[in-house]
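Any read-out appearing in this document is the output of simple, stated calculations on the displayed coordinates, not a laboratory observation. Small disclaimer: the values here were computed from a predicted structure and weren't measured. Cβ atoms are built from the backbone, for glycine too; each structure is taken alone.
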Structure 1
């Protein structure tokens, strides 16, 4: 039986989350706390397998609590609870940078918290986060936000497409990769990160401030340009199609694929159908198997594929699934992926 510790200033949320968790035969709520200060005090006396942590709390909020956990070397997987607001999204990304494994969006009403989809999400994310690697990074206060020089001609016809798929642990992995891309890169990057609506916009804006290339949330019917990185919106599938000697983005409001919208499989399958283009597919850290079949199709179409290796993944799920079906040409540590991409640009 895995022990769950719930930290939230709302008695209602503590009760609702506890009831959901206790319905699962493999989980039990061992204790709750109203804020980070109370939680840290209780952690001196109890053993827990995972902590669910509200971001916005009085006395000590979720960000401050994460910093204290890091400071005191308390190695417990942390799952954040976040509100569906712009501020909530930005604070969630900050929490993921510091060391949280994943996050759950707070339901806006009692009716939504009690539906099966939200219950299943809470249980699956708690179980997925347990036994993952807690990686606290130490340089979050020293992140460099870069001025863009805009020296290159970005209207040049695109001949290299790099598709990237990620889930749990993805925002931090993307933060390692995207800022390393040079402003004069001869190619375009397209990313599917499993996130709700609104959060992908905040992710794109944050990565844009860190990067030499232009990072933005993708728009429907947008023409893909060199030196850009497009992030799929949190509630749309992203497909790439040939269009008048260019490549165009199509946003699709279809059904979930592999439980996700956007889906990595949808992106990779669309890239595999592109003509007269060099294709690279990258699968990063994440739970499940989304992207494996699409990556295999990309390779069959003449593309090249890279999987993040187990040692550098927060969750070695998506890369493992792709590797197991023969869809990965090479597995690499996160820090080596951008170099491999550059090695392959221009001649697959």
Structure 2
């Protein structure tokens, strides 16, 4: 099946979407982009020219472009504050909608999107592309295998000096809302646990070029007494981690270290004697499905496959709002200085 799609929001993020759609083997020939929408028409026209979309309808009015093209899909790549209106418009025009993250600017707004999609009988999902990488899928398999025993904690460091410019420099809670959600979603996916509560300290480090909240330290309580420790900064120069963070996953029998790239080191106890037990290395299994390890292309392909088969995609909004709830609970904790229970709500 070839899907027709309109893409709304033709800024820098859109290039990754259009590159994946037009070039990746998982998607090539599966999506025809029939419309491009941006508040700045010149930006949309430039993106159309860059990707050879000469026949696409270009405009500044999403309603008008959707009415003219009548697509199957709406790809929502707008800034977060505009997302709710864009999603509602797409659903009203009968489109399945795939949104950039974060899903919404509040939990109430996210729940409204869920209700609108359910009422329309359509799918709304979110691009959590970083759970669709080999390392994250492999860690999930290792934990599920029981090789390191009963899961005790996940611990990650994210330290990068990222000079974006644009809206992020002025965005409140920029690390937690725009970046940490990737890591929080990965922790929830890898562990298979339910987030329960959080205590978070948010700061803006000396020398930060962000207006607010470029660093955070958070302790999350998951179900089954699992703890997730997050330490991160988007204003940390000098020794950057991977974009996927640096991880230590601790189980009752051993520990996995992952550098966020290609390096894994998993060791478990080999005997039951001695002050420090002898250790042996265990292999980290490959992903179940290599097609689910290509980031942006994989999450879009999974979305298309769900529509074709009539199932819900992995990153459907009813699931993704659980990761968003972790973010907003962390933000609330940072503001109040208190431990905050994570509200998953009736819609999740």
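Relative contact order in percent (Cα under 8 Å, 6 or more apart) computed as 12: which structure among 1, 2? This value belongs to structure 1.
Each of 1, 2 could give FRET efficiency 1/(1 + (r/R0)^6) of positions 125 and 157 (r between Cβ atoms, R0 = 41 Å, to 0.05), but the derived value 0.90 comes from 2.
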